[in-house]
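What follows are several structures.
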Structure P
Amino acid sequence: MKSSYELALERVNKTAPTVKLSEAQKKQLAELDAKFTAKIAEREIALKGEIAQATAAGDVEKMEALRAQLNHERKKIASELEDKKDAVRTAKK
């Protein structure tokens, strides 16, 4: 008798089967991760410096706006990364 976990896993595999990736695809995904991690770090460094300046100046509104901008840019970059990863995953081997 199968557990509920095993049954759920079978249903998931029927609707979205596991995709086997080639070595080239794995390498592309790793390169994308590295590239986008660097992009996020670059933006964090730039904006955190501005946030520190706004904090030192006592400009709370600017500080909050910069934090919101940083969060927005992180989400945008992460979304772009996932789009590119999906393209690599669905590309023909």
Structure Q
Amino acid sequence: MTTPQIPKPTGSFEGTDLGDEYLFYDRENDRVHVLNTTAREIFLLCDGSRSEDEIAGTLAETYELEQATASKDTQQTLKRLYELGVLAS
């Protein structure tokens, strides 16, 4: 059995919460990344205290989504945020 990942921000990006979106500035590559509303909510839940399953559960409950849909959205979003270097576990 593997230990669940507990995602948290790396702190290597400058971020600004715009309410409906979240903007990251990647200083190293001089790029800007913008999260849509759903990705923003997922990112904000990545505070180092919740597992991927807990994040998906919160998303499903908050937005009245099917658990499978929330899990898929969470997995895809976290994968991309890990690839960008925004999150670590």
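A few points about this structure:
- Label whose coordinates, when relative contact order in percent (Cα under 8 Å, 6 or more apart) is calculated, return 39 (choices P, Q): P
- Once Kirkwood radius over Cα pairs in Å, for residues 6-53 alone is computed for every structure in P, Q, the highest value turns out to be that of P.
- For -30000 (helix-only ellipticity at 222 nm (-39500 (n - 2.57) for each DSSP H run of 4 or more, over all residues; to 500), calculated) the corresponding structure among P, Q: P
- Computed 0.75 for FRET efficiency 1/(1 + (r/R0)^6) of positions 14 and 78 (r between Cβ atoms, R0 = 25 Å, to 0.05) - originating structure among P, Q: Q
- Each of P, Q could give mean count of other Cβ atoms within 10 Å over residues 38-45, but the derived value 19.2 comes from Q.
- Of the structures P, Q, the one that 1.06 was derived from, the read-out being Cα Rg over 2.2 N^0.38 Å: Q
Bear in mind these aren't lab numbers, they're just calculated from the coordinates by the rules spelled out. What you see is a predicted model, and the numbers here were worked out from it, not measured in a lab. Cβ atoms are built from the backbone, for glycine too; each structure is taken alone.
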